[in-house]
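Here, each number is a calculation from the coordinates, and none is a lab measurement. Keep in mind that what you see is a predicted model, and the values were worked out from it rather than measured. Cβ atoms are built from the backbone, for glycine too; each structure is taken alone.
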Structure 1
Amino acid sequence: MTRILLTAPFSENHVNSFAEFEGCEFVFDADPSREMLESVDVIFGNPSASSLKDLKDLKWVQAASAGVNPYIDQPEIFKNGMTLTCLSGAFGQSISEFVLTMVLMLYKNMHRYRDNQNACLWKDEGWQESPVGKKLLILGAGDIGTEIARRFRPFGCHITGMRRTVREIPEGFDAMITMEGLDEALKEADIIACALPETKETINLLDRERLMLLKSTALLVNVGRGTLIDCEALADILAQGRIKGAALDVTDPEPLPADHPLWKQKNAIVTPHTTGGSFGHLKATENRLFEICKTNLERYLKGEALLNEVDPATGYRKTENRFS
């Protein structure tokens, strides 16, 4: 009997579908005790990394997220052979729609008009812009980056992606660079969409020096991890009007403190790390999350390789058996 702990808030229909698996016992606990964790073979959810230390019988954790850096930061949890998989491939629709929405809002001054509405102010905010024909740079050309490219392709944008290694140029992109070409690409980009995970290589990648490379007309959208950007430097640059605007669903730190200067920037939009549209946000995403978990459970019970297995050494998915 395989004992599986569900800590993620799956819907009732999805829970009932899990119950159809023979040879499995499912337990539901959003805040499991140490005793509970020691009694299960598999976890679907995001228990704290520290709680997984020295669990000798835990064989597999299916994280309920695409990012898994808290687990990678504590490599000792893998010493007993635990396998970690993530939910990459489930969030492309919701996140790419967010990026497009933010770009249009900033280009059309919708954030300013909303501020004016709240102030009961009838005021024309002047010139607007369009994404048509713009140069779009997508940092992180995985499934989320690819979905972002698809959303902008109808606008005739020239789309450059950045990834760790250039194997080929995926459909939807016009060019692909590695980290070595980042500085020159930042100088040319009209729109920069950030969809990178948190790794040693990406922390503070967009520091003050690199942010200063951006055009005065550039838009910056971050939907990856907040640690990618020096948020203090970004607030300064926005306050000085050195770029057109920024939209951040992730910040450093999180939550963003009430006294942080980013809150007060009129050319910035800040949302509380919700654009992934996971549980309780977008039904289409919930269904994809369940599809990955269900498929992986079928594979696990058959002794097959799991989808989206994470390499503990890099924090990225292994190249084989990716869900897309």
Structure 2
Amino acid sequence: MPDRRTFIRKTALAAGSSLLAASVGQKAAAVVPQHEGHLILSTWSFGMKANAKAMEMLQAGSRLLDAVEEGVKVVEADPSMTSVGLSGFPDRDGNVTLDACIMDEEGKAGSVTFLQYIEHPVSVARLVMEKTPHVMLSGKGALRFALDNGFRMKKGLSPQARQAWEEWKKKTGYVPRPSADNHDTIGLIARSAQGKLAGACTTSGVAFKMYGRVGDSPIIGAGLYVDPLVGAATATGVGEYVMRICGAHTIVELMRQGVPPQQACVEALKRIVQRHQSLEGVQVGFLALHRSGSYGAYALRPGFQYALSLGNNHALHDAPAMFAEEKK
């Protein structure tokens, strides 16, 4: 007789399969009516302030890419953040290392990984895209590139991050343990009223990770993907699970095949579930945006919130989840 977790897992898969089968080929069957104006989606409650900044710039006539970049920079600079920017929690050796990527209206991309001492890694990623023949720079190379282009070094490891790190070492014995509340990336995808798309994703990564660890956030096609002819997607959660299915790219390719954005998120999460015997303590959330203005959001389990901005209307929503909360 199957245990409770196996039963829930199989039930969720069956529900996801039915939902996807009903949606394939129905290009107009989106989760919401198409929106013709500016539309911004971002992850978690701190996405609200990112969206507000980006929308303000769009309504003032700024380029979409500029608005996306400046929106996530608000979160990168927030000293209260523990999962984005230099105030984020460090790795298990006490180093704050940052990852970010950005994609523009033409589908060009830039990325930095394992970057230290720079307040706005997303802006360095943009310069990689615009000023080099490459897509990604990492570690000391990314830092040198940033300094060569006018960025200044700034110390990481805030007092609250140091305190959390010291407490973690006492409790865990130096063993990195990703959990469902240890990965709140800011991913932002946007569509202008003219139908252009852009996105950015930036993080300090999983708290107390191994030195050198890089997650999905700066990986083009994993944490973020923008196809100007189809749509955009971004991810949050435990990055290793997103990377194994190229999550954002998978969602965009499903939308290319006619699957509405909500169901594309469902199918991507189904693939994660199918490949892992246990997902205890793991959270993954996806956001998807079709070039038509349709959008979707879905998570592995309850708790994932996303910020939605439609013109002057800004709201925080709870994403639907594949697994229901288990009663204790």
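Here are the numbers for this structure:
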read-out	value
Ranking 1, 2 by relative contact order in percent (Cα under 8 Å, 6 or more apart), the structure that comes out highest	2
Test item: P(r) over Cα pairs in 10 Å bins from 0, in percent calculated as 7, 29, 35, 22, 7, 1, 0, pick one of 1, 2	2
Answer label among 1, 2 for the case where helix-only ellipticity at 222 nm (-39500 (n - 2.57) for each DSSP H run of 4 or more, over all residues; to 500), calculated from the coordinates, equals -10500	2
Value 2.5, calculated as distance in nm of label points 7 Å out along Cα→Cβ at positions 70 and 246, assigned to which of 1, 2	1
When mean count of other Cβ atoms within 10 Å over residues 94-101 is computed for each of 1, 2, the largest belongs to	2
